[in-house]
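K.L.:
Got some structures for you, see below.
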Structure I
């Protein structure tokens, strides 16, 4: 079975992207640029005893996604405990709403956003009372 073990987010401005993901989700970063041969920062997204994976921010090698372009790749979704608080942090740190908060009835709240680098990502708050 091919379990997902790592992700990469392509960015134009490494400092801006580290600030965005650090401020919004509390991620920390380790400089792995020497190994990658380009600006590349490992993203620590939680502790080893939490469900999830770590990944990286890497220097974008091609043009960024165009505004209003349909998603044409993977979209990562982050689990959150308080949807509204995280949405507020996203917007305060330069993110934009791509698809507003909606209910997955009886399961969760979900929505999609555009990060500081033009990438789409989701947030997901489990809630059995969502409707």
Structure II
């Protein structure tokens, strides 16, 4: 069996702000921008990984979701409790400084972790926690 990661999803509440962050701050490329049924999905990705897509999705893709469900998802997203993504970087400190200079909310400054990475964390404009890891010795 040959399995590879194809897509992962990040819930965002404002696609324009999210695209500006992921494209302009992180340097990812917009690959697709689809609007359907009053909702929007934007696919982004790293030029270094053309086969892996990150989909910026609306908080509730199901039109039948209740207002309570919509509120719950919005609250969880804002708290950074929905999905998380870990990006690999070759220089955690440099990545940290570049993202911090954009005004992104710092969750964790660079630190050496006991499991062999140096990492830092930020929140994206929707509140999702993103980690940036540099493996020891790289």
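Every number in this text was worked out from the coordinates using simple rules, so none of it is lab data. Values in this document were obtained by computation on a predicted structure and should not be read as measured data. Cβ atoms are built from the backbone, for glycine too; each structure is taken alone.
K.L.:
If Kirkwood radius over Cα pairs in Å is computed to be 15.9, which of I, II is the source?
P.N.:
Label of the source structure: II.
K.L.:
If you don't mind, there's one more thing I want to ask. Check the numbers for mean count of other Cβ atoms within 10 Å over residues 67-74 across I, II and tell me which is largest.
P.N.:
Top value of mean count of other Cβ atoms within 10 Å over residues 67-74, among I, II, belongs to structure II.
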